[in-house]
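Structures are listed in the sections that come next.
Any read-out appearing in this document is the output of simple, stated calculations on the displayed coordinates, not a laboratory observation. Here the structure is a predicted model, which means the values were calculated and not measured. Cβ atoms are built from the backbone, for glycine too; each structure is taken alone.
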Structure I
Amino acid sequence: MKVKIHREGQNIIFALLFILLAFNIPAYLFIELKWIPITLIVISIILFALVVNFFRLPQRHFKGDTDGVVVSSVDGKVVALEEVYEAEYLHRNVIQLSVFMSVFNVHANWVPVKGKVKYVKHHAGRFLAAYLPKSSTDNERSAIVIESHKNGEDILVRQIAGAIARRIVTYVEPGDEVDIDNFIGFIKFGSRVDIYLPLDSEILVKLGDTATGGITPIARLKSRPKQQDKE
């Protein structure tokens, strides 16, 4: 699997490299007790490696049939799977499926279902720990609604900032046609994504499962009669 650095992290990585070099080179040249600069260099290498790891971007392609399949938008652990009332856009009971990302997970966000983007809205908010239930409604977040090509159902995806995450980036806009291999956005430094599904969806994961963004099928949508079939 090919891996590159996500565009959201390129400037940060170059800036960090410059700062670390500017700090460590003089320290090594001018501090006589060499164990001190060597220790600083080791710490700097570890820090740099962690940041590069955070912004890695594996090249993935969903190999199965995308018709009616909902895949995980992100890497992480399934921390919520329950029936809730979605009040922002759907205004009905749905299944909430939430995946929590640690700082060690890939933080790119993939499109979960093939369809058309109908709604995108960013909300200011708090920065509670992303694994807490209240983070879905209280934290900094962005909501994206995609009308599924499978059955016309609206699927809501919510990007949620966490206690460390301070920036949510959303790439899609209303009217965009999107597929599972596309990116929906990026969340920096620890966060969560909620996906709201119709109640009759076939759920393919359970609490505690580990999901891979753009790869792991998490649900399958039921077929709906087309409008002309009803008439």
Structure II
Amino acid sequence: MKVHHEGRGVLTTYLIILVLLNGALWCFFHHSVLSYLAGSISLTVFLVVLNFYRSPYRRFNGNTDGIIVAAADGKIVAIEEVYEGEYFKDKRIVVSIFMSPFNVHANWYPINGKVLMTKHHDGRFTAAYLPKSSTENERSTIVMETEDGKYRILLRQVAGAMARRIVTYAQVGEMAHIDEHLGFIKLGSRVDVYLPSSTEILVKMDQKVTGNQTVIAKFK
């Protein structure tokens, strides 16, 4: 387990602040209850933030032909046919994964293919598990095409009530692959994947999935 590079600067800053704060308290109050309490709280906060920025080493070991892998860790909160009006402008099956603050927040590419579009949208910061967050919250859209050119999918990184920064690495024209990081969303958030209506869905509502490991669907 390593720390994701998105969190190294934040963790270093937190560590310096906590060391200075606790050092000052120790100098003035020495072995007081306040010093020990502040030290315990500081350590707990730092470990929570450290846990949030963890970046596990993962490799998908199966056959990647025709499958869609979970783009994030979390829980399936939506599987439904909806009208996708930003790019496809037709009906698609959306599979949504909600990430709590305790999940790994790195995002992975769900297929091997070419990036056709990336676009960032400013928006609100409502709870990410609500359906309206997909179109009202701050979000980034990525459209990909499979290597054989047969299928196109749309991914949407959605900020949540606590998430204040979406990081997207995808660049238009580049070839992307399963096992590669797509981006990172800080704190609670969700990732929506819009698939062709003929896609076979392999997950269920409320199922826990693991990014870059769980196969969520298969192209027919």
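If Rg and Dmax of the Cα atoms in Å is calculated from each of I, II, which structure is the one that comes out at 20.5, 86? Walk me through the numbers on the way to the answer.
Numbers: I: 20.5, 86; II: 19.8, 68.
Here the read-out was taken from I.
If you rank structures I, II by FRET efficiency 1/(1 + (r/R0)^6) of positions 27 and 51 (r between Cβ atoms, R0 = 35 Å, to 0.05), which sits at the top with the largest value? Could the numbers behind the result be given before it?
Working: I: 0.95; II: 0.75.
With respect to FRET efficiency 1/(1 + (r/R0)^6) of positions 27 and 51 (r between Cβ atoms, R0 = 35 Å, to 0.05), the highest-scoring structure among I, II is I.
Look at mean count of other Cβ atoms within 10 Å over residues 91-98 for each of I, II: the largest one is in II.
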